[in-house]
Structure I
Amino acid sequence: MLLEMFKSKIHCATVTEANLNYKGSITIDEDLLDAANILVHEKVQVVDINNGERFETYTIRGERGSGIVCINGAAARKVQVGDLVIVITYAQMTPEEAQKIEPKVIVLDKNNEIDHVMQDPSFEERIV
């Protein structure tokens, strides 16, 4: 049996662009992808803190150091520039692997720069 477990998260990213005319995905600064252990083309769940919208897409590489978080394609209708979003990844693993996973969470400031990194599974209460 495989379980789908929380793997990593970018918390409180500010949407810098919404591009309806692109064919899909979310463009994220490559530095942020690396810091959160998220791969290019990896499936992600995006949650808009401002309006509660949730959708799934995949990541594409944004320019390093740019702070870009751009929602592309049809999902651009679900966000506004300036909204705060959470980008979440999950991974399938055995129950034994699930007991050992330490999700990686990067928390961003208002400029989409890393404020701090958390790897403690009990972090949820402290960063809301």
Structure II
Amino acid sequence: MPHITIEYSANVGDHHDIDALVATVHRAALANGLPAVDALRTRAAERTHYRIADGDPDHAFVAIALRIGPGREADAKQRFLVDVLDAAEAQLANDASSPLAVAWSIELTEIDPDFRVNRNHVRARLQQKAPR
């Protein structure tokens, strides 16, 4: 059930490959083992209207929101946070020519199952694809 949203200032997209960032975060989440492949959804949202600190155009932000189902131990959730953030930060660090100073944040929220409806047709599709 994990949902990952990567929110970023538009200048990040001017200097970095956002699709690669999404792919890296998605892979890191799967490698961590907390989410099942058929439950994970990762997406990015650019923010075009923003101000950071003193307004310097070379300041940027990336805010990652992790939403998961309840029931995981605190240490598993902490490892998930660190694994995802480390992978995301490393992906952007691959481009040493970027002038940006990035403010990073990551937050994990548990989804209340009493107030969620989930209809996952991907799960059935993946089961059909599985080798027999």
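Derivation of every value follows stated rules applied to the coordinates shown; laboratory data play no part. All figures in this text were calculated on a predicted structure; none of them were measured in a lab. Cβ atoms are built from the backbone, for glycine too; each structure is taken alone.
Key figures
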| item | result |
| --- | --- |
| With distance in nm of label points 7 Å out along Cα→Cβ at positions 4 and 116 derived as 1.6, matching label from I, II | II |
| If mean count of other Cβ atoms within 10 Å over residues 28-35 is computed and equals 20.5, the structure in I, II | I |
| Computed 39 for relative contact order in percent (Cα under 8 Å, 6 or more apart) - originating structure among I, II | I |
| Read-out Rg/Rh (Cα atoms, Kirkwood Rh), computed value 0.96, structure in I, II | I |
| Structure from which -2000 was derived, helix-only ellipticity at 222 nm (-39500 (n - 2.57) for each DSSP H run of 4 or more, over all residues; to 500), options I, II | I |
| Distance in nm of label points 7 Å out along Cα→Cβ at positions 60 and 76 from the coordinates reads 3.4; which among I, II | II |
